[in-house]
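Just so it is clear, none of the values below were taken in a lab; they were calculated from the coordinates. None of the values given here were measured: they were computed from a predicted structure. Cβ atoms are built from the backbone, for glycine too; each structure is taken alone.
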Structure P
Amino acid sequence: MAVRSEEDNVESLKPFFYPGSVAVIGASREEASIGHRLLESLQGSRFTGAIIPVNPHATEIAGLRTFPSLRDIPSQVDLAVIAVPAGLVLSIIEDCAAKQIPAAILITAGFAETGGFGTSLEQQLREKVRRCGIRLIGPNCFGLMNLDPAISLNATYTPIVPPTGRVALASESGGLGLAVIMAARRVNLGLSSFVSVGGSDRSPNELPETNRSSS
């Protein structure tokens, strides 16, 4: 039973590291925005799967067909990368559940690290993803990389990609994770994968804010 449980846990993580399609909710034309930088990173890494921007105010971003919501996407989505204001996140998670998306990366800040309402919002988020059976990384995280050439996934908001190697890295701090990635690139240290797990014990100003508006 323990072996089966471990195998199930590993299987549930595959949509993060080997997705056939990634939807970026909060994709934007604004070059300085997190949503735009996420698209640039995915395209720049030559991700082998489908990249699907989601923005209710656009039909095309970065040369990609754009959909107004997750529910409007006709094909299967394996991984949702969410970069919208905190107040919209719960409704996006509901869309993920309706679309049967198994995994989501929540870049957005503004949860328990802000105290007060943010703490309550994060508790609601936890309850909702558990109820919906969605695996979640975040909130307030930097993203994820899988440098396996078979997938070439950079779902972070930096275009900096280190060489491919055998070292995997998980970091709670997005700032530290970015520093390690930059150092690995500089000294030619190969990484196999990187995950910013996010968390609530840092200042909301440690990482850039997500899009306040999408256009």
Structure Q
Amino acid sequence: MKIETVRPDEIEKRSFEIITSELEQAGITLDEETAFITKRCIHTSADPEYASTLVFSEGAVGIMKEMIRGGACIVTDTNMALSGINKKKLAAFGGEAMCFMADDDVIVEAAQRGITRAAVSMERAAGLERDIIFAIGNAPTALIRLYEMMEEKIFIPKFVIGVPVGFVNVTAAKELFIGSDVPYIINLGRKGGSSIAAAICNAVLYDLQAPQEFHKTESRE
């Protein structure tokens, strides 16, 4: 395979051009409203399967954008996802990214109750007096606890990104939100991860500052 000569500042643009071309060659047409998110997930993972497994509730992208414009916070279930989110761009809208997983009191409470830190973290987040976008890329128990709080009428999340990766309860936890009244972006099946959760957040943040930038430069759609 021939090595391409690509300027450092053109590498990401070239990656998106390749993604667009390969999807077209495979006969895959992405929804215009959500394509930039799907492509960034493929860019992050080099896995084109996200073109068929990412699902969006009706109007999800617009709702997430409006929340960010309004200063919503993003709560993650891992510090890895937290580190991957562009916090400077989020802060420009008045928002903040946070994760409670490593907090000492969360660790102690989870051990005392015999539940996961992710579940306790969701409870902590529910107590914030802020609009929250939940970005879950690792722990299905975070999604399960959010759903339980909905069922118990304790707390109704305003937006859920559910892309945990793994084997135990991962698929079932994601499916809890399919068809619910909560706006969501979910990746069906076992795939996902903290990097995908961060990629979805960043895709929306970047698009808010430069709408459909890659659509204009990488494709003829």
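Taking distance in nm of label points 7 Å out along Cα→Cβ at positions 25 and 121 as the criterion, the top structure among P, Q is Q, with the largest value. Here mean count of other Cβ atoms within 10 Å over residues 17-24 was derived from just one of the structures P, Q, and that gives 16.1; the source is Q.
Given that mean count of other Cβ atoms within 10 Å over residues 89-96, derived from a single structure, equals 16.5, which label among P, Q identifies that structure? Among P, Q, the structure yielding 16.5 for mean count of other Cβ atoms within 10 Å over residues 89-96 is Q. Can you spot which of P, Q the value -0.22, -0.28, -0.95 was calculated from, given it is log10 I(q)/I(0) by the Debye sum over Cα atoms at q = 0.07, 0.08, 0.15 Å⁻¹? That value comes from structure Q.
To which of P, Q does the computed value 40, 31, 27 (Cα extents along the principal axes in Å, for residues 33-160 alone) belong? Computing Cα extents along the principal axes in Å, for residues 33-160 alone on every structure in P, Q gives 40, 31, 27 only for P. P, Q: which one has helix-only ellipticity at 222 nm (-39500 (n - 2.57) for each DSSP H run of 4 or more, over all residues; to 500), as calculated, at -10000? Only one of P, Q returns -10000 for helix-only ellipticity at 222 nm (-39500 (n - 2.57) for each DSSP H run of 4 or more, over all residues; to 500), namely P.
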